[in-house]
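Take a look at the structures below.
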Structure P
Amino acid sequence: MKSIRQETLANAKKILIKVGSAVLTGAEGLDLKIIDALVAEMSELIKNGYAIVLVTSGAIASGKHRLNITGRLKSIPEKQAAAAVGQGRLMRVYSKSFEKNGLYVAQLLLTLSDLTDRQRFLNVRNTLSTLMEWQVTPIINENDSVAVDEIKFGDNDNLAAMIANIVEADLFINLTSTAGLYDSNPAEFKKAKLIPLVSEFTEEIESIATAETSSVGTGGMKSKVLAAKKVTAIGIPCIIAPGKKKNVLTDIIAGKEIGTLFLPVAERLNSKKYWIAFTLHSRGKLVVDDGACKALLEKGRSLLPSGIINVEGDFAVGDPVSCIDREGTTVAKGLVNYSSAEIRKIMGLKTARIAQVLGHKDYDEVIHRDNLAVTRSAPRGKS
């Protein structure tokens, strides 16, 4: 009889693999032995019919080593300069390693604006799809040398979660320096226990993940758990596993109990709604009453002006806006059919009165359900 893990991974053929800086680097900069070992495993999977997309960190760490810089870089220009030095070397190492196995790679450097624009999002998806058809492994990193706060993903865990959605991955493997998610910080508590399976996200699960980072990484376990939450929301299982463990990828695909497996949710978001929920930044907020909140969460309805009790921020037609309940908890995010100024005039009113108040009525809904992504489950509290 198959285990839950074996059943979950049985049909996983398209795999998104993210490798953190702490896995890729050692005392001498890039750890070539680890990279060669991981590439050998990925190459074997590709030759056995798996499609692999790789999101890699390591550019800044590689650049720091090349320039003999120790400790954490503090300023953005320093990090961007180190990334500019290190990215070329990182790609050369990957390229040579894959070529040893008779395979080729392609580099994609992205910023958040490449994915928040819907047309560019689709262009990235088409490029990745073509590369995988050609059995060329896409190697993706944030374009650290040009990214600023407004267009940064924040960390490569978040980037990897977005790419998993774009390529419609069957599995997301996040390789890190720890064995997986523990019930407490193993660096502080010797009795910390590994959590092998997470079937649903609770406040407890999110709270035990720390945001501590290393001198070469940016995310910490907290960002890895949040990335897992994002991909499981669209039906993609996620495994956080130790990247330096021998045969880690081969053993994961074989269904062995390695790391922490996060099971996908039953009701998954489609690609567009995931893009709205997790890629776009909200330009404002709509405070909705209890009736509207229930309609959004339990019935999958559109948001009508009658259910809105307040508008926060200034935004235009088509902008992404969060819907929050009276307590300030975000319950959904969607693309608005009316501007903030217009919504302030029609909030609390019946749909029939929109034309009377505004002089026009382009839509019955403030946010149509097709452009609305629920981000909080109905029976539970805050997500």
Structure Q
Amino acid sequence: MAENHWATFSGQQLASAYALEADTLGALAQSAVFGDLIQHFRDYDVYLRRINSDPGYRSRRKKIISDKGVVDIAVASKESISLFCQAQIAASAELFKGWEIRDDQLTREGMRLLVEKSAATLIGVPNVPTNIPPEQFTNAQKQILSAVNVLQNADTVRVVQIIKLLGLLPPTAEHIHQLSLGVGNGYRDLYGVHITPKVTINEFSNKSYFFDTIERQAAHTVLIDNDAAQQDHFKQLNLREREKVLALNDDASESLEQLHKVQAQSQLKQRNLVVCLRIDHRMIPNSEEFLGLLSRVIAPEADLVMTIGAGHNLSEFEGRLKCFDNLVRLLTNLGHNPVRVILHRGGSLEDKRRTPAFGQLAYTSYQILYCRLKRGRLSEATD
């Protein structure tokens, strides 16, 4: 299969991605469950606290996860459909942040028209080049790059809310000391992971929905990525956000060694959340070594959230699936209970890559791996 060339977006590709997400929301809005589910987003924090303290809900939620620790979107149940619909509404709150959408517009056709109108001035903009400095971008190119950040953020929101709705992640961010690997520019990790979705419902004569988010950040975040193009950006983050961010522009193994030394020499806390979004499997050539390095920088217990995307071609997608296979096997052997969420259809390798449940292959997540890490057990990986 030929490589996909979505590393740079054009206006047409951007409009197509938004149209697909809008179509999903429009279809969901016409379903019987939408009216009840959208109410949860009036105050989503309160909703999460309520369901996490409800024994009945917790019991029903457990049925979504198979005995082998798998949640498969292709295995539908009332509980799983509700969960994935809520995750899509959460993603839509980021995608359509600031939009007030009338009830009669919240259909597949209505959403298509809204996106067409919104993207009209960008449709003809060609792929944004990667070989020019940001200060030389045109206003249209800047708008496209900003919208791409929002698309990636929306996918992050969708992933995180799936995990939260499964009751596997704490609902708030103020006590989180985060480690994020393979971050790119870090936007998703700093601003997407802890977003709270919000929908305000106007119940008056022309019923409407105002989509919004509440932005939150972890108490402190360590960002790791070896892309040389991020060097200046990371330097600026370290200067501008030094109280809340440490950005390391090196390979994962070298950066984790450096983080271990920084923690030993300062008051930088051990990490209680590890995030790896749409990882490149080549970042983890050896699962045992990777978990061993993590064990040196995390708290006695920490949450791990990883996702994989399509890769640039079929071979890369296969490498990412095998990476998850290895990690699940190793974590299980080390006495953990990993949960793997499948967000694509079955069939051949090519079929799986071609059929993500949400969004497009350029930015969407195909699988999620969650695990509550026990530091003492992880250290056994390299024994």
Read-out distance in nm of label points 7 Å out along Cα→Cβ at positions 253 and 285, computed value 4.6, structure in P, Q: P
If you work out relative contact order in percent (Cα under 8 Å, 6 or more apart) for P, Q, which one comes out largest? Q
Working back from 46 (percent of Cα pairs over 29 Å apart, computed), options P, Q, answer is structure P
Assign the value 34, 19, 17, calculated as semi-axes √(5λ) of the Cα gyration tensor in Å, for residues 141-340 alone, to the correct structure from P, Q. P
Taking distance in nm of label points 7 Å out along Cα→Cβ at positions 101 and 165 from the coordinates of each of P, Q, which one would give 2.9? P
Value -13000, calculated as helix-only ellipticity at 222 nm (-39500 (n - 2.57) for each DSSP H run of 4 or more, over all residues; to 500), assigned to which of P, Q: Q
Quick one: distance in nm of label points 7 Å out along Cα→Cβ at positions 13 and 261 came out at 2.0 when computed from one of P, Q, so which one is it? P
Thinking only about distance in nm of label points 7 Å out along Cα→Cβ at positions 301 and 357, which of P, Q has the largest value? Q
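A short reminder: the numbers here are calculations on the coordinates, not readings from a lab. If you're wondering where the values come from, they're calculated on a predicted model, not measured in any experiment. Cβ atoms are built from the backbone, for glycine too; each structure is taken alone.
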